[in-house]
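Below, each structure is written out as structure tokens.
Readers should treat all values here as calculations from the given coordinates under stated rules, not as data from a laboratory. Please read these numbers as outputs of a predicted model, since none were measured by experiment. Cβ atoms are built from the backbone, for glycine too; each structure is taken alone.
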Structure P
Amino acid sequence: MLAFAVAAVFMVLGSWQLQRMHEKQHLLAQLPSASASTVTLAEAVRSPDALHWIEDRLRFVPGTVLLDNQLREGRAGIKVYQAARAELV
């Protein structure tokens, strides 16, 4: 019985993953081509239901977050994250 319960759980999880895959494929199909014109962040915020390529100027906010022991192509290193704020006009 336990094996059937575990198999049922994995089938539900697999179905959920397939549903997510189809949702993301649908979302990516709506993305305009890379050659399409870009918009600023302020213009993209005004139409949140559409996907846009965004090009804007950012100003870095002081402070960084360092994540140690991150792997990339089999090599250990540090990932550096720094917040930025758009220069909204």
Structure Q
Amino acid sequence: MKSINLAAIDLNLLVAFEALLEHRSVTKAAEQLQVGQPAMSASLNRLRILFEDELFVRLGRQMQPTLKAQAIAPSILAALQQIRQTVTAS
């Protein structure tokens, strides 16, 4: 297992991943996070580089998660939930 320097990763990308997974739309995910569509597209590009996978591909009018996105989604969602619980408990 390769070692990852978390300080070099923008953890907000995981929030962008969550929004993309929920909405299956770059535009709707951007609206939820209150960022512009170009910023969300840039986040998706950075996620693709980080995970070395397309993660979401256009199928008709929606962005469908790839097999890798589906595989990593439970861990990412659980990590974000844990962070939310930790922050609200303080």
Legend entry - Which entry (P, Q) yields the derived value 3.9 for distance in nm of label points 7 Å out along Cα→Cβ at positions 2 and 26: P
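Supply the structure label, taken from P, Q, corresponding to percent of Cα pairs over 14 Å apart with the calculated value 66.
Numbers: P: 79; Q: 66.
Derived from Q, not from the others.
The value 11.0 for mean count of other Cβ atoms within 10 Å over residues 42-49 was derived from one model only; which of P, Q is it?
Going label by label, the one that fits is P.
To which of P, Q does the computed value -13000 (helix-only ellipticity at 222 nm (-39500 (n - 2.57) for each DSSP H run of 4 or more, over all residues; to 500)) belong?
Values: P: -13000; Q: -21000.
Label of the source structure: P.
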